[in-house]
Structure I
Amino acid sequence: MPDAPTPTFRFAPTPNGPLHLGHARSAILNFEAARAAGGRFLIRIEDIDATRCRPEFEAAIFEDLSWLGLDWERPVRRQSGHMADYAAALDRLEGKGLVYPSFESRAEIRRAVEARPDWPRDPDGAPLFPFARTSMVDAERERRRLAGEPYALRLDMRAALARAGQKLFWHEEGEGMIPADPAAWGDVVIARKEVPTSYHLAVVVDDALQGITHVIRGVDLKPSTSVHRLLQHLLGLPAPIYRHHGLVLDAEGRKLSKSLGSPSLVALRAQGMTPAEARRLALDGA
């Protein structure tokens, strides 16, 4: 029998702002799990959004993690340096006929949804894409794509599920096998004209290439695992074991967020908080 793979965990922040205690919880849980398993702990910088990601935020991430007492393998994988990997996966999906370009603007999508107040929404609360692939023939889509019009590349969910041909599950630590429901997301965007990937596509490609065996992340990402399992199946990629932990909440019961201006680790450090105190607060109730 082949040897079992080395337990490999990762923390994958986006360098578009400072880390807060919610990020610290994920990072520490992964680090501690890797240490307990005698495995590997990796950092991956998810910087496919070149308009929002900045080198100074990346440098601050490493400083924060070191301050928390974490260590990780080098070199660090940066998504911006591996677009060819994602393009290759995208080509495979396109070769199977599972991807199509959509040209509807945000305004057109909004108007279509507003005309249908009962239009279904995805697990994150966003309306499902309200147009069908059959609303435009593939030849016209290709003509407009070659003409240089802006577009989003979407997964044809109906065709993808038919191609999968079976019910999909993922292994959730502590819960067992969880049924995946990718249809709840509709025709998700997996790339755009200017960027050959999305979070969904990049994360499954990265996890496979890095040999990630365990994914520990916030429960807010649990629903997206359904899309990830479908993409893993379609691309023939291994599925890690998942664990979705509870979120760190603020005094109003909201999850910590960069957009809400939640206190950053840098700010807490400037106020005199010690690494031990930050770790305790991050893990409280985890």
Structure II
Amino acid sequence: MAITYDLVKEVTANLYDWSLRRIPETSKSALRNAVETETVPHARQTLAFMLESAETAERTGRFLCSDAGVPSYAVKIGSGVRMQGDIRRAIVDGFEHLVQTIQPPILRFVTHPLTNERSYKGKDMPLVSYDLLGDVDYMDITCAPKALGGGRWAAIETLVSPSLDEIERCILEMVMRAGGQHCPPVVIGVGIGGTFDHAAKLSKDATLRPFGEHNPEPMVADMEERLTRAVNQTGFGPMGVGGSTTTFGVHVEYASGHGFTPVAVSFNCWINRRTRAKIHNSGVVERIE
């Protein structure tokens, strides 16, 4: 059997729909923990309201945020996958079908970067990145819509043969520029090394890592813990109202490169919208989150 156009169209549309109505289980768990550990009363109240909103949206099937963002997919393809039809076209057509059928309707967030004209269609939309897996017979698709809170404050700097302290200082400077404007508590993705574009991809991919998972390399895991503590000491707090919960975690990924070292930082707002499924050659769809 093969993974068909119709199946990819259906699954990618569903992933986007699902992402608007619930947050990942690890995000809910992080919110519950933050309600218990937050030291500022009004910040704790804000976190409790966020948790209640997330649970209400999931229970009623409503959108958790009015900003549906734009569809962004990370597609990983196993070497044993067999495909039938135009898979890229399937993702585009899936989004178009969803726009026509989703209830309640979503607003026109697809924006032409040169004219600011808004619509439901646009060049390269939906945004899709591709990667390769090993010897498996499935396609792994993650949908993570990008909205203002999770997109506006992403940044990248290129350093030359930096020390670890210089890299961490650079990251914190980018975090300070964002302040509390990205709808915290955020997850912060950091990509270090490689080339300009590769560091940005590492940063984006790092935001998709579930809360509670650390980089497997001890040196990098220690860096994540230091940065998480430092960001939460900024005092921006949930939704920027002040408090000790500005980030649920800083996730760091790196790649080897040249003496120039790009450092990319990106954010996912507190909703941390993310849905994921595997489509197998057999036609079986395995929903991961």
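Here, each number is a calculation from the coordinates, and none is a lab measurement. Here the structure is a predicted model, which means the values were calculated and not measured. Cβ atoms are built from the backbone, for glycine too; each structure is taken alone.
Annotations for the structure displayed:
- Volume of the Cα convex hull per residue in Å³ from the coordinates reads 135; which among I, II: II
- Mean count of other Cβ atoms within 10 Å over residues 3-10 - highest-scoring structure of I, II: II
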